[in-house]
Structures are given as structure tokens and as C-alpha cells.
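Engineer: Next up: some structures, all given as C-alpha cells.
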Structure P
Amino acid sequence: MIERIVIALVLLAAGYVICRLYTRRQLQRAANHAQTDPLLQGLAPGVATIVYFTTPTCAPCRLQQTPTLQRLQQEMGDALCVIRVDATENPDAADRWGVFSVPTTFVLDGKGHPRSVYNGIVDAQTLKRELQTSVISH
């Protein structure tokens, strides 16, 4: 019985480490392409940005993430730019940013540097906190 628990804990720890490493890799890829990426051309300086990858068939995107981002955009107004990217129509962008599932949400600071990435649904409070941190560190 103890062996099974130890194996489960080792697998859990390995999964956590792999997830963290992949997230770090996504941020590095995004940072490498951020200055020249066509998605980010014409961003207003000093405005935090969310780059949101989705697809038309993604139910969590449609039912949860998109409404959350719309409410956040309304609350923050011109202080936030949300760029919605359909990964099926723009697979090159998804590849450049290291997106492997949708929804994937990147938070960029006012200089266009990626600060964090969320694979899956992310709530409004987490995004607000991350945006505030991005603006403060800008």
C-alpha cells in the first residue's frame, strides 16, 4: 500500500514539474516572438494586453472564458487590449506562441512582454491581479 502512495506522489510531482517547465517554455517562446509578432503590431504603449487563443468548437472558451474576458474589457476600458486569436484560422500564431490547447491566455505588460500564461480557464480575479502586477512592474 505504501508503495502505491509513493508512486502516486512521484507521478504527481513529475506532472507538476513538467507543467511548470512547459509553461516557462511557452513564455520564452512568446517573449522571443513578441517584438516582431504580427499579432502585436500597433499596440498602444503602456496598455496591458491579453492574447487569448480559442477555437469555434471550444465550449469552455465560449461559455466561460470569452464572457470573462468581455467583462474584464468593459471594466478596464482603454487600460486593456484583448487580442482574440482563432487557433484554427491562425495555426502559425498558435505554433509561435507554443499553444497546445485552448483556451490559452497570455498576459503581456505595457511594453508587450509576456508576463504569464494560463492553459485552460482562468477566472477574472486572477487576471485582474496579474494585470495589476504587470502594470506596476511596467
Structure Q
Amino acid sequence: MDLVLRTVFVFVVIVIVTRAVGRRELSSLEPIDVILLVVMGDLVQQGITQSDNSLTGTTIVIVTMAVLVVATAWLGFRFKRLRPILEGEPIVVVVDGKVLERNLHRQRMTIEELGAEARLQQIGSLAEVHYAVLESNGKVSFLTRS
């Protein structure tokens, strides 16, 4: 039971940390971020299992983590009010060619990054954009003027 409680605690901490880090950062991982995630995974494993290196302990931790992931997805699907907490909400960052800098700052995103995202989608200028939305997965969706 101790392993299950440790896993639940660590899962909640991971969810809180990933929400705090922000969607933009998670969608564009640099090599150092990948290394950090691998090291963090090992540290989490050590924190959960402590000195229990048994196959049973590992199985309990993996099953508990999987159940928590599925339960979180189900809760987000089933209860609309939980979706913003669990998945985040899309945020409008451009309206009629005007950048909403306040929304960008809240997401720790620069105008230069937004411009780069637009160029990746073959949009030459943000003035051409009717709406741009920072999606909950960290990607930016653009709707250009017709």
C-alpha cells in the first residue's frame, strides 16, 4: 500500500509541475530538457520505490501510474469543469492582426516565437492573421484573413 500512496503523491506532483511549467515549454523540448526528464524519471522511481527493487514493487508502481493516467483522462472526458484544470484551455494570442501581449506574457511566449510559429505555417506577417490560438498541447493554430 505504501507504494501506491507514494505513486499517487508523485503523480499529483508531476501533474502540478507540468501545469506550472506551461504548455509552450513542453511542446518544444530542447536536448537538455530531454536529459532532465530522463534524470527526473529515475529520481521519481527512486522516490517511489525507495529500496524496493522487486518485480512486484515495480509492477505495482507501473499499474498504479497507468490507472492514474487513465483515470485523469476519463475525469477530463466525463466532467467538463475539470478539463481546464487537467488539460488546460486554448488561449487567443492574436485577434485581427493585433497581438494580445498580455496573453503571450502569461504563457511566457515572445512575439518572436509567435512570429516563428507563423512562418512555419507559411504566414509572412502576423498582420495577415485573423485569429491565432495557443492550443492546450502547446501548438499555435492560425486562421488567416481570406
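Engineer: Once FRET efficiency 1/(1 + (r/R0)^6) of positions 108 and 124 (r between Cβ atoms, R0 = 30 Å, to 0.05) is calculated for all of P, Q, which comes out largest?
Structural biologist: P
Engineer: Looking just at mean count of other Cβ atoms within 10 Å over residues 76-83, which of the labels P, Q belongs to the structure with the highest value?
Structural biologist: Between P, Q, the highest calculated value is found for P.
Engineer: Further question: Comparing structures P, Q by relative contact order in percent (Cα under 8 Å, 6 or more apart), which one has the largest value?
Structural biologist: P
Engineer: For Rg and Dmax of the Cα atoms in Å, for residues 4-83 alone, the calculated result is 14.3, 40, so let me know which of P, Q that is.
Structural biologist: Going through each structure in turn, the value belongs to Q.
Engineer: Computing helix-only ellipticity at 222 nm (-39500 (n - 2.57) for each DSSP H run of 4 or more, over all residues; to 500) gives -15500 for which of P, Q?
Structural biologist: Computing helix-only ellipticity at 222 nm (-39500 (n - 2.57) for each DSSP H run of 4 or more, over all residues; to 500) on every structure in P, Q gives -15500 only for P.
Engineer: Now for a different question. I have 1.6 for distance in nm of label points 7 Å out along Cα→Cβ at positions 20 and 116, calculated from one of the structures P, Q. Which structure is it?
Structural biologist: This figure was derived from P.
Values in this text are rule-based calculations from the coordinates and carry no lab data. Everything numeric in this text was worked out from a predicted model, so none of it was measured. Cβ atoms are built from the backbone, for glycine too; each structure is taken alone.
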